[in-house]
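The numbers here are math on the coordinates, done by the rules we state, and not lab data. Since this is a predicted model, take the numbers as computed values, not measurements. Cβ atoms are built from the backbone, for glycine too; each structure is taken alone.
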Structure 1
Amino acid sequence: MVLEWIIVIFLILFGVGLIIAEIIIVPGMTFVGILGLLLAGAGVYMGFTSFGETVGYWLMGFSFVVALGAIWYGLQHDTWGRFSLESTNKSRFNEEIEHQLKVGMTGKTVSELRPQGKAAFGDKIYEVRTFGQYLENEMEVRVAKVESLTVYVEPLSLYK
């Protein structure tokens, strides 16, 4: 009799816990929520069959109240806030290259270009790309083309 109570309470609490986890942590109808519903349902069913109708209805009501209370508590205490992204990426990629870089300007790679990488022109570093070549770090390059926000470079050794 005591073991049956332990099993019923465990099934209900574990099932309700999984349902709460489904709602607060892993939103969407997934395996966790379905498993929680099945376990809580099995606990209530076992309560009905082992202890009678009255106890079964009390267990069902208790399960419902605990689930609603936990969900309400989770929503009131900003549980969602811990899982949400609150920062925004405001950076820009080569945003003013058309006004600063001109075809023919020379610079030096600050990373390997495979075929993309970084190159320094003056005191600024830009994301650049080649026309398919692989260039080593610290190579001198020349701006060959500026297209929209993409800077194409060529090795300066082609012109020596």
Structure 2
Amino acid sequence: MARRVFFSFHFDGDIWRANQVRNCNVVAGSDVAGFFDHSEYEDAKKAGSAGIRQMILNHLQDTTVTIVLIGTKTSERPWVKQEIADSIARKNGLLGIYIHHLKDKNSLTSSRGLLPSVPSDVEFPTYDWDGDIVKFAKQIEAAGKRADAWRARG
């Protein structure tokens, strides 16, 4: 079953790293949410907090899985915290992928960031991105099955 996926990440700090994960072609086309282009993000920023909030809600719509791409400062970012809270409220399955070791546009890596916090009853498995697209697809499906079970419980 194809899963519609929302990607949460620190836009300014990790867009280059995040695109490396997105471009692995496990999720593509209409199944990719949360990857807004730079101009859309800039337009939303001009509209202020309400504009960013609306953009996030639009991209979360009809998703069942939220992948948090974890860089050095991801856990500190207010919009990432909001995206995670919104994802939990929607009963999306969560998956965390550490991307700090991927190179940015200047060919630099960064230090491992902290795992963003979630309530203790919410499953949030993580792993370091290793480029294994078969594993990635399986992890997305596992997160989707967690969401399906969570939603079935009411």
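Listing for the model above:
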item	result
Structures 1, 2, by distance in nm of label points 7 Å out along Cα→Cβ at positions 123 and 139: label with the highest value	1
Which entry (1, 2) yields the derived value 28 for relative contact order in percent (Cα under 8 Å, 6 or more apart)	2
Ranking 1, 2 by FRET efficiency 1/(1 + (r/R0)^6) of positions 67 and 115 (r between Cβ atoms, R0 = 35 Å, to 0.05), the structure that comes out highest	2
Which entry (1, 2) yields the derived value -0.39 for log10 I(q)/I(0) by the Debye sum over Cα atoms at q = 0.11 Å⁻¹	2
Entry that produces 18.6 once mean count of other Cβ atoms within 10 Å over residues 43-50 is calculated, selected from 1, 2	1
